[in-house]
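Structures for review follow.
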Structure 1
Amino acid sequence: MRGRTLCLRVLPLTYEVATAPDLFPGHSVSFTEVGIDDVGLRIEYVIAPAVSKGVRGIAWVGYARDDLGNEYQDHGGAYGPSRDGATTRGVLTMPFPADEAKALRVRLWPGGDPAGFDDDSSRAYELVVGLVL
């Protein structure tokens, strides 16, 4: 039997960037899509201009807390150069939030391994995601 290809359909969610510190001097980070797919809550981003894989901090660590007080840690992600090489594109996946939750605050740190959602020892990007469809 040949390997199966996972075809992910993303159900878009509303979101706003609550905090966007300058963590990559000379580069901009844009969050391009947030949604639910077959794996979890998917956060897509673009860094411009492109950064090399050897640059510290491109591997994200993500924690989240929903409006019910439940906390979540990311499942991992991936990144790489865009087709034209001008940008770095990536995705980070968070676990599915509780069905009853209406909002999720996501904190993303580049590199390192913060202690959890409330770790204020380093600056983080913060997204607020609406979970009501």
Structure 2
Amino acid sequence: MSKQLITDAKLHGYSGPIDISTEQFQDRLPLKWLSNLLNEKASKMISGHLEQFQPTTSDTYGWFSGSIFKTMNGTVAVLIPWAQDHEKKDGSAFDRAVALYTKGTVTEAEIAELLLQLGDNIERVATERQKEIAANEAGS
């Protein structure tokens, strides 16, 4: 189930989940370094960032992390699932697919650009964190 989009998982006040592949974005997430703080820092690097939250969808799934972004004519919520599928039944440790929800008019191009920026930022912040830890260990 870890790359499956759960189509009946509704987010109050939003349309979706949007049926756009998030697999490439999800595959970039650094499981060893992923944290709410890392996701928040990476999200805040995007100019349209509005808020961070830990959402629960209509199927009672409590998501690992959520970020809301303003676009030209709407908002996008990006929900990142927990990574608890330790058997990696379909090659991923995530419980389900990253889910996207929208309000207003948001184009697929805007969503694709947002995911690209967020993925780049998460990788950048994770790399910085790895370097900090390595420097601290070297100084010990």
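FYI, it's all coordinate maths here, none of it is from the lab. Keep in mind that this is a model prediction, so the values were computed, not measured. Cβ atoms are built from the backbone, for glycine too; each structure is taken alone.
Could you tell me which structure in 1, 2 was used to calculate distance in nm of label points 7 Å out along Cα→Cβ at positions 27 and 43 as 1.6?
1
1, 2: which one has mean count of other Cβ atoms within 10 Å over residues 75-82, as calculated, at 22.1?
This value belongs to structure 2.
Tell me which structure, out of 1, 2, gives 17.0 once mean count of other Cβ atoms within 10 Å over residues 67-74 is calculated.
2
For which of 1, 2 does mean projected area of the Cα convex hull in nm², calculated from the coordinates, equal 8.8?
Label of the originating structure: 2.
Given a value of -11000 for helix-only ellipticity at 222 nm (-39500 (n - 2.57) for each DSSP H run of 4 or more, over all residues; to 500), point me to the structure among 1, 2 it was derived from.
2
Using Rg and Dmax of the Cα atoms in Å, for residues 19-58 alone as the calculated read-out, with 12.1, 35 as its value, let me know the right label among 1, 2.
Computing Rg and Dmax of the Cα atoms in Å, for residues 19-58 alone on every structure in 1, 2 gives 12.1, 35 only for 1.
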